[in-house]
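Bear in mind these aren't lab numbers, they're just calculated from the coordinates by the rules spelled out. Quantities reported herein were computed from a predicted structural model and do not represent experimental measurements. Cβ atoms are built from the backbone, for glycine too; each structure is taken alone.
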Structure P
Amino acid sequence: MMGTGPFAVPTFRTLYETHHVVAALVTGPLRRHRGKPVEWVSPIRDIARRHGTPIFDPEDVNTDASRSRLAEFMPDLLVVCDYGQILSAATLATARLGGVNLHGSLLPKYRGAAPIQWAIYHGERETGVSVIHMTPQVDAGPVIAQARVDIEPDETAEQLEARLAELGAWLMRRAIDAVEAGRLEALPQDPALAGRAPRLKKSHGAIDWARPAHGLKNQVRAMEPWPKCYTYWLRGDGPPVRLILGPVDVLSTPRPGAPPGTVVEAAGERLVIAAGEDALALRAVQPAGKRMMSVAAFLRGHRVTPGDRFGEPPQPAC
């Protein structure tokens, strides 16, 4: 098994329920602080320890030394999921049957590190998981198994990832059985249909109020739990207040023609901000340095009024 993140945990756990022998866990290295390794909560390492499975955590899995160590385990198959490193052709060749990878999208859509997040961001109503026979090209190998699910209207990336991880574990188990039996039906991916799902950055959480409200709600759902979406309350009597956004709702624009980012309602449990199309009602916010709180609690402690603006703070003059 080659995996590091939480998406890989159900698949790894499932392997022990089969008749196959798990020779080793290959996972990301421990983080380092002042030159020393630092242990942190790692469910996938905990599973390996409980089963007495050797753990190999190289900084670079594609070096000659790493490949030699992999070869010592004499693997028939590399089962890869949420690992974090791209495998070279030589590394894939250390296993008799190469590698299979579980990916959180309906490939060739959303190739890359964050397929679940970008599917939600772009408003997809359906997604799924794919198992591919690996090649050195990222997420480009032939598809040997695939399963689909609907995306719920209010579902966050964190919630959808948990569902897809469980579905993927079941699918991977079926795919491994097919590999063992020699009855693979591998379908080549059409490069013309490939879409990108790049690794998330903090800047992907910035809210652009000129976008439609539906798109902003999708963004908030997609960026949960990281990097989370944020904006600034540009109050006139003090410095901008940075706010992380909790859940939001889309509303028909109460005041047609209000510029994007304008507060159109701020009272009781309602904080409504105009977007490029329709408006966004905030349910919870987290001011910098404080906990997440309901909009009602925030408004009790902050004098937000209709006509106030939300958006990016002005850049200081050079």
Structure Q
Amino acid sequence: MSEQFDWDVVIVGGGPAGLSAALNLARARRRTLVLDSNRPRNSATFHSHGFLSRDGISPLELRKMGREELEQYPNVSFERTIVEGIEPLGAVGAGFTVTHRGGAVTTRTVLIATGLREVLPKLPLLRAFYGTSIHSCMECDGYEYADKPIALIGHTDDLAERALLLSQWSRDLIVFTQGVGHVSDADEAMLAERGIRVDRREVADVAGDRDGLTGVVLADGETIAREAAFVRPDYETALDYAAGLQLTLDAEGLIVVDAAGRTTTAGAYAIGDATPPGPQQLIVAAGDGAEVAAVINRDLL
């Protein structure tokens, strides 16, 4: 049956989740194609942390090493390209056509591992310091700012929870709500007991120099000194190419999957940040990739 298709599995996305899945599928002797745009969400980050044996490695270097490991397997191919569409081939479970800028291929199964896009606060200079002294992942980068003056900037309703987590690394913390709110009086009192301030004024920008962030600039003209900041971005999926799969999405726009990574469309799987609960550490995404690879291999039998 598999000879009717160009590939057993086409993986869309070449981050830790997709590459880990590809590696395990390669070792199961499944003919696997990885298609990746080479536009990872964490490309601005110089160091990633918490990945056993690779703590502190550049995320781009981690991806490069993963691709190099795949090169030793003759049944795997990696291509930098943009996927434009995925369409079922006839009946349910009969395979798919995957169209990308380099052409079109057929496959028995597809695995979506494209992650998410970050929508950062609209501050003019934020990008200049993003990945160096401004970050989004506390678990990844909080340790480097232990006991230093930190800002948490955001507008979502989980700011108090995020501030509580960030206080593990520093109590010299100010939460900036950008004039929107979403920190209740009770939560503000709870944070104050830990020495954490809540500033409800509008943030206009950030300030810094060659050494990094120096402060948060408020709309009223005051600049509050801070050495680092964590932002709470919004997240978006980029799934236009997968419209033909008619995937079921949850209220957050994430792909609904079962415990094994199967979507509601037969033969289509999804892993990583584009599935609940959303953004996660690289090592967790890689683990998810290994798990779903085992599931796909068994389902293909």
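Structure notes:
- When relative contact order in percent (Cα under 8 Å, 6 or more apart) is computed for each of P, Q, the one that comes out at 13 is P.
- Test item: Cα Rg over 2.2 N^0.38 Å calculated as 1.11, pick one of P, Q: Q
- Computed 4.4 for distance in nm of label points 7 Å out along Cα→Cβ at positions 8 and 232 - originating structure among P, Q: Q
- Distance in nm of label points 7 Å out along Cα→Cβ at positions 24 and 208 - highest-scoring structure of P, Q: P
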